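Novice: Below, each structure is written out as structure tokens.
Where a number appears in this text, it was derived from the coordinates with a stated rule and is not lab data. Just so we're clear, the structure is a prediction, and the values are computed from it rather than from any experiment. Cβ atoms are built from the backbone, for glycine too; each structure is taken alone.
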Structure 1
Amino acid sequence: MKLSVGIVGLPNVGKSTLFQALTKKAVDIANYPFCTIEPNVGIATVRDSRLEKLALLFNPQKTIPAIVEFVDIAGLVRGAAQGEGLGNKFLAHIREAASILHVVRCFEDPEITHVDGAPDPLRDIETIRTELALKDMETVDRKIFDLQRDAKTGKKEAEEELEVLSKVRTLLAEGQPIGDGPSYLLSAKPVLCVLNAGSGNVPASLIKKLGGMGISYIILNIKEEFDMAGLSEAALIELGLTPRLPELIAKSYELLGLITFFTAGSDEVRAWTIRKGTRAPGAGAAIHSDFETKFIKATVVPWDQLVESGSVAKAAARGLVRTEGKEYEVRDGDVIEFRHG
């Protein structure tokens, strides 16, 4: 599974506009359902002040930030799990993503059609959650059928998995969160709701209900973010505008369970993306496969201690540079030099 974020929601809620603002990639944002059929794929850079400070220290020829891949998936509608609106195809695209950004329309605009007549954020959220759960129930039912056959032959692993999936099936049927359910289920993917408020405000009652449901969210004016994305840094400062897309990108990065380590030198300072809990050889593989297969050791210093010291030599003189082996679990913000055969 790719480390990508799938942008989902009902038709005409701002998904493709958000995608274009995030990735600077032109896509069709016409005002009619299913103007997106095949998913659009693009990347957004992760703004990181640590990378900027390391670049000031090393003054490299190139500075390369971490990235997040976003996938603009066509709008889902009620009945998608049964194939409505080409639903099965779209649900398959969601399955390929590692996490979900659920765009929810919270503004009124008679010129922008709504597939169910008028916006109702809670109803729209439940529509998507229900369709994902219904598709998961189909998946679980097929899996349970196969496991029951294997369990009859006395396979202990099948019996244990059957017990787990039976509980998951009950939770799905009751509309309850499945927590750390099997990773192949749509409902098990981490979700962040993007409340598209337009130029208005999101009602406090909606925020309270989302909190009670345990749903993470961020409030954006997607059209405004789209407009700001086309402005230079100087223009934003002159107009006194502060885009919130960097915050959304950072939250998306966290949503995937990712951390950043850095490599730094006079030629290049670069942020690298790995999953939290990755050991040193696996982190090296993000750079080149030889760094993993021929790993010898890693020289490590926390980014803040390096910046404070002023150079690697000075950090080493203070005893801040460590040598780590294959079992070292890379920490967010480590600056690493890999040694390999």
Structure 2
Amino acid sequence: MKPVYIHSVASISAQNTVDETAFLDDLVFYEDNVLPAIDPNYKDFIPPAAARRMAKGIKMGVVASKLALNQAGIDKPDAIITGTGLGCLRDSEKFVSAILDNNEQFLTPTPFIQSTHNTVGGQIALELQCKGYNFTYVHASVSFESALLDAELQLKNNEATNILVGGVDELGDHTTELFKLIELIKTEKVSSKALLESQTKGVVYSEGANFFLLTNEKDEKCYAELIDTAIFNTLKKDNLPTAVETFLNSNKLNPEHVDLLICGHNGDVEHDDYYEVLTSGIFSDTQQAFYKHLSGEFHTASGFGFWLANKILKTQTLPEAVKLNHVKNSEFGYVLLYNQYLGENHSFTLLRKC
């Protein structure tokens, strides 16, 4: 089977990540429990008339995909695969509200048309006139990993050469209030710098779009090599170390080969202990990092972690703000990402320096 390489990366998040030449140089720290993504200048990428009809999630996805393709120098990928947890939430809320407000009469169809989960992938394909494989995964907090795994299998089996892969989720006002009501979002405002010290239930919620151009042809632009991806719907804490070791052994590695472990700590006191099983266990002597104090939590937040891992491998630097422990490495060869949400949908992603 052919190897898989990440040719380009692009991120729109709660941080200043649009500039590909920068790497978390100008950090934004928040004191809140809901973090909106920082908008790029959409007029530079989307005609204003078209942008006015697009919800934020669609605009973020279109711009992030264009940034990834431009960086890779690719006009049209062979396939477009996206992941999203809640899809185009704002248009969904807008359409349902219109049904209630207008007694199910005189409804504008546009919000309904744009409320489907595959709207982002479809919009990207329309702009690029890409008529190839186009698929959207809606698998909760492993939606991005599902898209990644699909692309990985196609590229390894030489069914495609270049595949655009991304994850998109947006904030919706009504849904955010519901999440606060059921305490999925923290009831108190939290400082980004002290997220892991909050010791309370719930997360700091956010939104974002992260896109990548994956290829099975290596060149000097490549960020990293994607070795493997694994997804588990349920995984008990006691079985977590064995699952990680089995995953690494299947790639002829063991925990000692991992130079950096990137975890998805989100400050939820009820579920962050999953990460502690690894950070204080088989990876206690491994350098560790986390990222959701910068990106916030959302269903495809692991896409931001994937962006972070690729930037680390490309630049061979680890920003001070994401360090989780005091172990230091002279270089980064293998990076392992682990993520879960509410104790479910666990994922491992293994990357290697090109």
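Novice: Out of 1, 2, which structure matches 0.15 when FRET efficiency 1/(1 + (r/R0)^6) of positions 129 and 177 (r between Cβ atoms, R0 = 30 Å, to 0.05) is calculated?
Specialist: Going label by label, the one that fits is 2.
Novice: Moving on. Taking -12000 as the value of helix-only ellipticity at 222 nm (-39500 (n - 2.57) for each DSSP H run of 4 or more, over all residues; to 500) derived from one of the structures shown (1, 2), identify that structure.
Specialist: Details: 1: -12000; 2: -8500.
Going label by label, the one that fits is 1.
Novice: One of 1, 2 was used to compute relative contact order in percent (Cα under 8 Å, 6 or more apart), and the answer was 24. Which one was it?
Specialist: Answer by label: 2.
Novice: Among the shown structures 1, 2, from which was the value -0.27, -0.46, -0.69, -1.15 of log10 I(q)/I(0) by the Debye sum over Cα atoms at q = 0.07, 0.09, 0.11, 0.14 Å⁻¹ calculated?
Specialist: Details: 1: -0.37, -0.60, -0.85, -1.15; 2: -0.27, -0.46, -0.69, -1.15.
So the calculation was done on 2.
Novice: Identify the structure, out of 1, 2, from whose coordinates volume of the Cα convex hull per residue in Å³, for residues 17-96 alone was calculated to give 112.
Specialist: 1
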